[in-house]
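Trainee: Heads up, there are several structures right after this.
Values quoted throughout were computed directly from the atomic coordinates according to the rules given, and no laboratory measurement underlies them. Fair warning: this is a prediction, and the values are worked out from it, not measured in the lab.
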Structure P
Amino acid sequence: MCGIVGFFDKRPDGVGPVGKIVLSLLTTLGRRGPDSAGAALYADPEGLVVRVKLGERGDLGPRAAEVSERARQLTRVLATDVQGHYLRLVLEALREVRAFELALETVHPEVEVVSVGHRLEIVKELGSPANLETTFGLSAFTGSHGIGHTRLSTESRVDLSHSQPFWAHGTLDLAIVHNGHITNYHKLRRRYEQRGIRFYTDNDSEVIGIYLADRMAQGLPFDEALRASVRDLDGSFSYLAATAEAFGYAKDPFCLKPLIVTESEEFVALANEEVAIRTTFEGTLETWEPSNRQVQAWFLPRGGGRQAA
């Protein structure tokens, strides 16, 4: 049932109310996923931003201080802030992303780095999308693009770690949201674990980010990695993925999971129910549903990058 949404500002150097838009889209789809909600948002860099889940309960202040101190031992920390169950760090730079996150996670078994990026920030909360606004002030976030998710748990437990979006651990700025089932998840998971890749959840959606990161590390461009996933992932799915400079979707060979798209000269918006788009945006909009095996990606125009593929 889960709800997935996305927004991409196509304007050159466009900085729009991406948090407000993603929140509106998610709120309309809240009934599809009452268990949790989350968003992956992309803004102009202020350093390297790290979001850390400190735990699910209790006084997290001392743990936040310990994680912050561990980060300072490894690199220069420009700013720290605690919001709900999360610590936000702004770093000057990192030499090795995976080693850094593993070092922070040794502080406590409940500590998990949920995103690292020059432009990416992931926030998640249990319950309705309204809790994202209460905890993080999501509507005030401005940026170029974002994806969001409301979750109805069908196969794994309800907690912050199993909530979406998922960051592709170790890969800067890459995040996904997914509706559906990856039926060859266990086969893919065993294959990746044999290579030493760690999984943080039992949620089959997690493997999509790992897959994309792996294919892109092999040299595939973002859009080609999306196309390859339609061949290599089995099941019924629609998913959205984003990087610092790109945004796209992929649909399974059977077209069993809905996804609605609208595109203008200024933006692209997606949701798996049309009502979310109609509720969020004013005016006359043309919408359509992509067909089976369809993949499309958009690229930020900054620096002369590709516009769409």
Structure Q
Amino acid sequence: MKFVEEVVVDEFLPTFRSMLAEDLRERGFTQREVADALGISQSAVSKYAHGEVGSRPEIRDDTRVRELVERIGEGLATGDMSRVQALVETEVFIRRLEDGDLLAALHEEAMPELEEYEGGFSIHDPDSPLRTAERVLSSVRRGLRTLTNASGFAGLVPNVGSNLVECLPDATDIEDVAGVPGRIFDVKGRATVPGDPEFGVSEHVASVLLSARAGGVPARAAVNVRYDPALLERLRDADYQAIEFEVEGTSPAESERDEPVDSIVAALEGRSTDETFVLYQTGGYGIEPITYVLGPDAPTVARVVRDLL
């Protein structure tokens, strides 16, 4: 009796790790860095490099396996993908291959009695909350790289700081929105990101995004930049719809409070917005005027800002 998990351990993982180790080495990783990324010993990496670990050609030659190796290798190399996401993506992929696919065929080869079996091995849910959350975080990382690599972005950061956020598909509160902890600030002409994206760390921009969603807009990402009439005109010239909303005047001590949900909902009432559009407010007592770009995901809104530079 041989379990499909044994096929995964004995056949798939050695081949997959060997391919991923080779991919990372080609991207400039040292043996130590490959070992750390894969959670294995350096001696194991050495064995993979010298072909001392057997691999199954059916797995190595599978286009989907090669594509996953390349995607994970790129994500780990750029920092867009965490080890957790790499693990989840691989786990989901393995479960799919177990369900009447490549690994099922190898399982049947080891257990001929299974040839008549038509059931699947749907162990992991590909739409798990963990996988969805990791994908949102990965999306924010990609968007941040676009912004921070754009020459001149620091000049668009307002006094209160910028943030790039993206929410879960069914977001209802700030805890469902991923963003930069502490915001992005201009430090001596350089846009500085203080930490890796997290959920629940943005109040200001996350509140604007959630307010827009409460107004019927399906946007899932937003970024804020300084308000400038000339900048707004350039956005309009690029065919982005720009909608103004009002803010209540407050004392300076209250200036960091979020814009009221009602004012954004009111500004959006009866309007049909494009997939990517602009919200802005021209300030109030103690409130800095700000421009917000909203869209389907973090990389998209980041590219809009980058193209202004």
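Trainee: So helix-only ellipticity at 222 nm (-39500 (n - 2.57) for each DSSP H run of 4 or more, over all residues; to 500), computed for just one structure, reads -7500; which one of P, Q is that? Display every interim value, and only then the final one.
Mentor: Working: P: -7500; Q: -13000.
This value belongs to structure P.
Trainee: Work out which structure the value 1.09 belongs to, where Rg/Rh (Cα atoms, Kirkwood Rh) was derived from one of P, Q.
Mentor: On the way: P: 0.94; Q: 1.09.
This value belongs to structure Q.
Trainee: Using relative contact order in percent (Cα under 8 Å, 6 or more apart) as the calculated read-out, with 24 as its value, let me know the right label among P, Q.
Mentor: On the way: P: 24; Q: 15.
Here the read-out was taken from P.
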